[in-house]
Structure I
Amino acid sequence: MLKISVYMVRLRILRMLPVVEEAVERLDLRRISQGLFIPGYDGSSLPNLSNSLMKLMGVKPAGRCLKDNVLSGFKNMDKIVLLVMDAMGLNVFTRSSEELRRLLNSFLLGHNVYFKALTSVFPSTTSTALTSLNTGLTPQEHGIVAYTMFLKELGSMVNMISLSPVNDERRNRILDLGMDAKKLLNTKVLTERLKEAGVESKTIIRYGIRNSGLSTILYKGSKIVPALTSVDFATNLVRLVNDRETRLVIAYWDSFDGQSHYYGPFSTEAELELLNTLALLRKTISRVNQDTAGKTIFVMTSDHGQSKVREDKSIRLNSLNWLKDSLIMPPAGESRAAYLYLKDSVKNFEKTFRRKIGRSIMLFKSRALLGKGVFGLGDVKPCVPDRIGDYTALSRGEGRLVFHYDLKERTEPEFVKAGAHGSLTMDELLVPLIACRLSDLLR
């Protein structure tokens, strides 16, 4: 019996692979260089999912909906659960351990569960992706185009999660310095639109980021429910699903992302973190009222995936005098998607960069990427060209361009050691979309 059981488990896991491969083929993504792809903004990306959710809940979409809008097939539903697992890219379904894939298969890929591959946005980073997911706009439309972004209005390099200058550990400092939150985003978010339409929403996020600058903007109009641990996260989710007044539950959890940054995206530590969270969700969801579960749409996705990175393949700006001397200031963006601001006097920069750096990090003119649709569709917000620099350096292997903004960062142990994201590789760009009645997860 044991041999048969093991065989059946492996067979189910092998069946998962064609499902994922077929989902990727359907995307038909355009390529800008070997291994680098343009997000599917025309109907297969996170902002399209957001617009489909708006339409489903009776709110006018801000842009294009999903091409294959599976959500429109759910009729007479009372509630939506949107679960966002940070860094749970599509590669988790194909390259993680057998134990994790077994859980993913049995919990999330069962009967009547819809599975589709989506893309994140560019850059494939939390601040940009969650802004698109919560507004329905592409990055060039909403203007949050980096984790670390140069704000010309303040003459400062700003952490777009904390909304403070990069070497200021306080939160929301740019608001104290005169930046208007409405001007920063200049659009209404999903939960704000729903509140105006009389739809009550609640958002579960980790306790430590409950008052982070970006969270206060992206979930405006929604009651924040902070969670201390993954147990707290799972039990709060069930409690809100059972709450008759709440029609939309947004649940965002970032523990897997942190483990993947430090230990690597397919490390034992990262996988155990995701296994633990998913197992807890599976156990607690069984406590949802059966009638409520049958009238609740469950939607699960991620903001981005992650790529393995290696120190021996990483390039440190501090050791490259020729590059430092070419720049007006340190790069903005991410280590795998860096925006470079050049001095006017620099000549033959592209040729020098390719000769000294090689082809593991590809160099593009930022405005050329804008023209190719890498930052999205629709109107380009006037501030965007100033925020993306003269050139964009994109990683496509296991390397990255490491840079820091103050001496403290240079001497303290790094948090991002073995996993990173931001670029346009399949590992970073592809995310899952799982949709079903919540009752289908209870079988």
Structure II
Amino acid sequence: MELEWGLRDVCRQSDGNEGAIMGKIVAAIGTVHAPQLFVRPPSEDLAQLDADIAAMRLMGKDLDEVKPDVAIVIGNDHMETFFLSSVPTFAVMSGERARAEFARKTYDLPIHQGLAEDLLDTLVNSNFDMAYSQDAVLGHAFAAVYEWIIEDRKIPVVPIFENAYLPPLPTARRCAELGKAIAKVIAKRPERVAIIASGGMSHFPGTWKYPQPDFEFDYWAIAQMEKGNNEALLNLTSEQLDVVGNTEMLSWMIMFGAIGNLPGELITYQPTWHHGHAVMRFLPDKRTGKLSAEGAKAPKEYKFKGSEGYEFYKHPSPTAYKLNKILYDLRFKPSLRVRLINDIPSVAAEYGMPVEEAKVLETLQDEDIEKFRNGTVHPLVKAGAHPLGMWMSVIVFHAELRRLRAQAQSAKAGTEKPSVTH
């Protein structure tokens, strides 16, 4: 198979001298990055979130063992970095620092300049039309890796973005080709490299299918990865990945291209009410020979159910740009969130949005989580909002509402005088 190329070749010089070890992929990890890990809303089972975090921290301990010189972190955004002003298919972060922000936390890691520049130059010359940014601020797909896998380890990074939510998307096969090209760059350099793919598994944030993750697909995919049959996943189309809520796994496809058909070990799989959270280790190989319970109950063959084309995540109509822009901006501007609580008409005027159309923004204040469990299309999505962009805005907005309530209660408690009894 094509993907049998990989680790062996990465560990040799291009002149065929098998004894001279050059660049080497020493860790390969696939991980969840759910925003609920940060904001821990009351709708979640905290034990599941804690299991995710424990698994990610275990992967960090693997980094202590294999001692990478650099970590390539591959992930998508959630319409927070590139939005609709520019949507690259692939992009390398090539500045001096790798910055990420989410849930009032900020991250600022050094970028491995030598590898970043080499990747950018070589990949473009290998017919990959890579974009790059020296100042992009990334979101929780990268922040989760920095928070719970890299933590305070002094490991420089090279963040690589792949488009997972605004079609047209790259194919799984094209992602694997990119991974193979990345491995060739690594092979010609001296560094020990960790590859961390951030994303997945099945979830449909912001859509009517949000409370119905495709766990059956996840189990099938886990079984294939545990067998080292990554080729089965690379045969899927991006539209099929959309149908099962797994377009974020395109980052894993890039990793598969770099490491070949190496079998993985499932560290944890947490089936929440809306999302299949998975952490898998492919390198270093610590498998015990025992397959996971999830892989054991997987169907031998997965049969897709859904229409052709992108069913859940499409790029928004230009007619809804103003609505999507407001939802985008509120995620980063606390003052705008407060104005949307108190004065929607002034926000509508600022963004040139008719007041009648802007009334749909009132639904941001509805904190009834059952509205997202009942299998109906959210009013903001009906109005043209991108489902994922809407959902991320709702998460941030509801966190702001909780924060303001707590602040008000604290202020009230501070002004109340204790009663005196005689």
Structure III
Amino acid sequence: MTSARNRELLALVPVAILLTAGFAAVFSQENEQLGNLSLIYGAYFLALCLVTHIYLRIRLPDADPYLFPLMATLTAFGLVMVYRIDEGLARDQANWFVLGLVLFALTIQFLRDYEVLERYRYTIAIGGLLLLLAPRVPGIGQQVNGAYLGVKIGPLAFQPAEFTKIAIVIFLASYLREHREVLIVGARRVLGVTLPPLKHFGPMLVVWGASMFMLVFIRDLGSSLMFFAAFLALLYVATGRFSFVVIGMAMFLVGAWFFASTVPHVHERVEIWLHPYEDPQGSGYQILNSIFAQADGGLFGKGFGEALITVPGTDNSLLPAAQTDMIYALIVNEVGLFGAVGVVLVYMLVAARGFKIALIAGDGFSKLLATGLTAVFAIQAFVIIGGVTRVIPLTGVTLPFISYGGSSIVANFVLLALLLLISDRARREAAEPAGRMAALGAPA
């Protein structure tokens, strides 16, 4: 569809203008004279996006025309925010952006027939779980804020959970496509609630157990919640039974409550969330300063480069981990509530386009895979924004495409590539019957 690709091309222009304006605003705060460096950065970003657009026009002409521009918007905003914090980190982020685009293109090139992933679902699942456990391996594992999230092998450091989320979604989509009927047939109603046969309750118990294991062993509340919520979304789409989702949510809440009451590090996270004022200079320092920064931003924000990240005259951090965990608080402070809501709306639009792809997908695996990838992306955004705003306990996951981190941006570009592959096939198959009817002169 040429018109779809033209819409994509037009949508990329304002993204480049947004990045140029953002850099110009940052430079204007740092220098009395505004040079042409912001224009150079904007042109460079637009050139990369145009090359990617041309590649999509050739390889996936029928793919969704809005997903890539929406992701580019988030990436552009993230680059400006990270540059405003640290120029060196922004250069690293730009390099990760380029690498992400390369892997994005390679995924499209070699996975045009993405259904081949079904044949290797157990291999993919085992690989994903091994990656998830890697941070606990002595010598290579890294602990970040009490959670085992990172792996460092020589100069290479990354967060395995970002890639594991894709592997787990692929496995669950394949497994539920094959066993969806088993979960429905034989289900019984007890007190108005539809229960699957006890012998087929296994998948939910296994995923629940894996989530609780992550909560205790890896100490990663965010990934635990993200994976289990994505599983429940897939389970609902596969079976159409909302009662299964309610049962799963109840299991997670009971498990989380039990471990929050008995496991010290989980209990500490919950206590910081509920009672941050009990230790405002210690454990509650980060979340309290996040709340104060958001309140200080007001409706319209203080402007790019105006937020205080360190205590004036010192190197003491006023907003710890501003480039990762707390970047949403920095966004609210500098562009205000309206700007932050705009960022949330972009994430909601991404979710809407992803779920639309799932709706029009013709086969079960494509439908479930699109649902799972979209759900895990949207839930990740909710988990970090919810943590920063004290809706839920603060976790260590990153804000997709915006927070600093190579693992996140690379993994999410692979996720985007898979969604575009699904949408290209789904939109092409949906257009073929209409095209045949038009050729035969059938009435619309």
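Upon calculation of mean count of other Cβ atoms within 10 Å over residues 172-179 from the atomic coordinates, which of the structures I, II, III produces 16.5? Going through each structure in turn, the value belongs to I.
Using the calculated result 25, 20, 18 for semi-axes √(5λ) of the Cα gyration tensor in Å, for residues 60-275 alone, pick out the matching structure from I, II, III.
Values: I: 28, 23, 18; II: 25, 20, 18; III: 32, 26, 17.
Computing semi-axes √(5λ) of the Cα gyration tensor in Å, for residues 60-275 alone on every structure in I, II, III gives 25, 20, 18 only for II.
To test your reading of the models, identify which of I, II, III gives -0.41, -1.23 for log10 I(q)/I(0) by the Debye sum over Cα atoms at q = 0.11, 0.25 Å⁻¹, for residues 68-147 alone when calculated. That value comes from structure I.
Each value in this text was obtained by applying a stated rule to the coordinates, not by laboratory testing. Everything quoted here is computed from the prediction, not taken from an experiment. Cβ atoms are built from the backbone, for glycine too; each structure is taken alone.
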